[in-house]
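Computed from the coordinates by the stated procedures, all read-outs in this text should not be read as laboratory data. In this text, all values refer to a predicted model and were calculated from it rather than measured experimentally. Cβ atoms are built from the backbone, for glycine too; each structure is taken alone.
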Structure I
C-alpha cells in the first residue's frame with residue numbers, strides 16, 4: 001500500500017465539506033482559520049507549523065487572530081497554532097483539546113469529520129475573544145492549502 005499523501009488525504013467532497021466548515025466558523029468570529037496539509041517534514045511539527053503560518057501570510061490579519069491547523073499526513077503529526085493576538089489573551093493549553101480530539105478522529109480514519117469538528121471547536125473558542133465585527137472581512141482564503 002502506498003503511503004498517504006497530502007493530495008489524497010481528503011476526497012473532493014470531503015475537502016469541500018471541510019472548507020465549508022471553515023467558512024461557517026468564520027461567520028461567528030473575526031478570527032481567520034486555515035488548514036495546511038503536507039506529505040512529510042523533517043522539523044519539529046510546531047516549528048514547521050510556525051514557518052507555514054508565516055508562508056501563508058497568516059500573521060497579516062488586522063487583529064493578529066489567525067489559526068492554523070497543520071498536518072504532516074505521512075508522519076501523522078498535527079499542530080494547531082494561533083497568532084500573537086490570540087496568544088495574548090488565552091492560556092498555554094488553549095489548543096490542547098482541539099489537537100487531542102483531532103488525533104482521535106484521525107486515528108479512527110475520520111479525517112474530514114475530525115477536521116470539521118476541530119474547525120467548529122476553534123470557531124467556538126475564538127468567538128469569546130474575537131467576536132464577529134460589523135466591518136469584518138474574510139482576510140484569508142478558506143481553502144485547504146497543500147505543500148510537499
Structure II
C-alpha cells in the first residue's frame with residue numbers, strides 16, 4: 001500500500017469534522033476541532049498543488065525580470081541577473097520555494113525601481129511593467145486560494 005498524502009489528509013480532515021466533532025462537549029473544543037479539520041483540508045490542497053504552482057510562478061516571474069533588465073540601472077541588473085539564474089536543484093517544494101524567494105526578492109526591487117522611473121522616454125514602459133507586475137501579484141494570490149474555507 002502506498003499512502004497518498006493528499007488523500008490521507010482529506011480523510012483525517014473529514015474524520016475530524018464528521019466524527020470527532022460530535023464527541024467534543026465544549027464550544028471551544030468544537031471550534032478547535034473545526035479549525036483543525038479545515039487546516040488539514042488546506043494542507044491537503046497545498047500538498048497536491050505546491051510544486052506545480054511554484055514551477056509556474058517561478059517561470060512567470062523569471063520572464064518578467066528578464067524583460068525588465070533594459071529598464072534597470074547597472075547595480076540592480078546584476079542582482080536581477082543573479083536571481084534569474086537561480087534554479088532549484090530538485091522538485092522538492094523547499095527547493096522550489098527557495099528559488100521563488102530569490103525571484104520574488106528581485107521582483108520587489110524591480111517593482112520599486114520601475115515605480116521610481118520618471119523620465120519621459122521610459123515612463124510608459126515603466127508604467128506597463130508596473131501593471132504587469134501587479135497583474136502577476138494578483139494572479140499569484142489567486143493561485144494560492146483554497147477550495148476549503150474556514151468558518
Structure III
C-alpha cells in the first residue's frame with residue numbers, strides 16, 4: 001500500500017507543478033501588469049491570486065506527505081544526515097528542496113495577505129507582485145530540473 005501511495009503522490013507532485021507554475025505566472029504577471037499600469041484590483045486579480053495560492057497549497061500538502069511519510073529518499077537522508085550531506089540526491093531532497101519550498105509558500109501567502117490589506121489597488125498589485133514573485137523564483141530554483149545532478153523528468157508518466 002505504501003509503495004502504491006508513494007508512486008501516486010510522486011506522480012501528482014511531479015505533474016501538479018505545471019499547474020502551480022502556470023497559475024503563478026498568470027497571477028504574478030497580472031499583478032506586475034496591474035502595478036506598472038495602475039490598473040484596478042478586479043475580481044479577476046483576486047481569483048487569479050486565490051487559484052495560485054490554492055494550487056500551491058495542494059502542491060505543498062502533497063510534498064509534505066511525500067517528505068514526512070512516504071519518501072524512501074527522505075527517510076534515507078534522515079536516517080544518517082552526515083552521509084546524506086555527501087550524497088547529492090539525498091542532500092537535495094533533505095535540505096535543498098523542501099525547506100526553500102516552505103519559505104516560498106510562506107512568501108506567497110504573506111504577499112496574498114498583504115495584498116488583501118493594502119490601502120489601494122496599486123499597492124495590492126505591488127505587494128502581491130513582489131512577495132509572490134520572490135516566492136516563485138525561490139520555487140523555480142528548488143525544483144529538480146532535468147539539467148541538474150538530481151534530475152527528475154519534466155513530466156512523470
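Among candidates I, II, III, the computation of helix-only ellipticity at 222 nm (-39500 (n - 2.57) for each DSSP H run of 4 or more, over all residues; to 500) that gave -24000 used structure III.
In this comparison of I, II, III, the computed figure 28 for relative contact order in percent (Cα under 8 Å, 6 or more apart) is attributed to III. When distance in nm of label points 7 Å out along Cα→Cβ at positions 37 and 125 is computed across structures I, II, III, the figure 0.8 traces back to III. Taking distance in nm of label points 7 Å out along Cα→Cβ at positions 29 and 61 as the criterion, the highest value among I, II, III goes to II. Where does the value 12.4 come from, among I, II, III, when mean count of other Cβ atoms within 10 Å over residues 69-76 is the thing being computed? Source structure: II.
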